[in-house]
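Down below are the structures I want you to see.
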Structure P
Amino acid sequence: MYALLTAALMTITAAQADTSYLYRTHFIRAAPGEILELIDVLQDRMGFYDAAGETAPFMMRHAQGDHWDLQIMYPMGSFVDYYGPERVARRQHAAEASGTSEEEFRRQVRGLTSWQEELYVLGPPLEVMTETMNSGGYFHTEIMIALPGKQDELFHEREMENVYQRLTGRPERMIFTRVSGAPWDNSTLGIFRDLQHFAAPSGMTAQETEAAAREAGFESANRVGVYMRSLILRHQDTHGSIVRRN
């Protein structure tokens, strides 16, 4: 199967292939009954990012799937850039001007949270992320732990699925790979107009779907998910709505 990758991946664009931008992904389960208050606290913080010259985080709210309530992705660029003296100073100045320090903000979030997990990942450039996130109001995220030694092959399988998605008229997924933090080696994020778009069939015939799968590098259409699962120890997914800033 791995030998089938080369031809399929020739069609991947440079923007999709560039996964060198650093993001901090924060999964949060709100304390019982506190989800709306937690969202309010996070929304109130949005002005701080503007004042600090930072891109505001992307926030998504769970509808079905995993146990967490919110997935928040903070653009960083790189560790060196994010923790550089000038950028740190801008954030400190913005926090002082807002009257809420970073420590106080974290304390507020902790007080409304029953569980949280952080993951640093490399993904697409910020402009690709922003454009994709603005293209719809519904998301589907998948997070996976690869079997030992299968991390690279899993990444390429995700690329193959994007080729398959494109050939079947479905939105491609942004791909992220683990740098540090929680154990998830690979995650993907697909953006849709709404729930109906997410659930809509491709409208293709079985023969067309089969041809698309083979062109993408899979043995057949019914082997797409089978191949992915042959590479992973664990898989979880969630879909829901994108939370827009007030």
Structure Q
Amino acid sequence: MPTLYIIATPIGNLEDISLRALRILKEADLIVCEDTRQTLKLLNRYNISKPLISYFQHSKLSKIDYIAGQLSQGKNIALVTDAGTPGISDPGGKLIQWLFDCHSCESRNPDAVLAKTPNSGFRVKSGTTPGCEFKITPIPGPNAAIAALSVSGLPADKFIFMGFPPHKKGRQKFFQEMVATKYTVVFYESTHRILKTLNQLKEFLPQDKRLVVCRELTKQFESIYRGSAEEIIKILESDKNNLKGEFVIVV
């Protein structure tokens, strides 16, 4: 049965890829990726040569239709993101949702109906292509939020993942909701907004509240900062290199 594999890829260190993931990438007929240039770095490292198609946040519906069409032709497809697990704060989630959303698919294109089948697969029907069933299968692996949580030393039996804070509208509500929860919170932030975010955290958190900020996890300049928002701001501002990279914040 044709399969869409949701494959987690390294968040930095290219050795953090499972043997199963490498096997599936080698066997897949097509690899759907966020940025072909980033994915090629991984594929070249392991001597994998496969057709690539980009799928990102602003991709048109025609891309999704093409991917569904490839599955209907019996192709096995690997979905990867630039780093980490597809669908987690990642545009790949929209693709997966579309494939599950039968009603949305049918209303958008009556000639290409995606319907659930009793065995939990899916059937793509088209006016010109015979219907076929396919599966969606996860290939688990690296995830920046879980990696940061694992080294935070903060309670992790229950936690909330909040993705990226909104850039403008909704930021205050984001931090209010974060502070209101009684569980550990994990979220992402970019190099361009990390100081802005930490300064906003100062306004919402008690002065002695401890947090963990992870930068460039699994990469050469991996750094883990612990302390209050004020203390971590001083560390980041002490060297401009400390502001480079992607950040995970655990509160």
Item to complete: Please state which of the structures P, Q yields 47, 38, 31 when Cα extents along the principal axes in Å, for residues 31-158 alone is computed from it.
Response: P
Discussion item. For distance in nm of label points 7 Å out along Cα→Cβ at positions 95 and 135, which structure out of P, Q has the highest calculated value?
Written reply: P
Fill in: Parent structure of the calculated result 0.00, given that FRET efficiency 1/(1 + (r/R0)^6) of positions 47 and 223 (r between Cβ atoms, R0 = 25 Å, to 0.05) is the read-out and P, Q the choices
P
Discussion item. Starting from the value 19: which structure in P, Q was relative contact order in percent (Cα under 8 Å, 6 or more apart) calculated from?
Written reply: Q
Practice prompt. Name the one structure among P, Q that semi-axes √(5λ) of the Cα gyration tensor in Å of 34, 19, 17 was derived from.
Written response: P
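The value 18.5 for mean count of other Cβ atoms within 10 Å over residues 183-190 was derived from one model only; which of P, Q is it?
Q
The numbers here are math on the coordinates, done by the rules we state, and not lab data. Everything numeric here is computed off the predicted structure, so don't read it as measured data. Cβ atoms are built from the backbone, for glycine too; each structure is taken alone.
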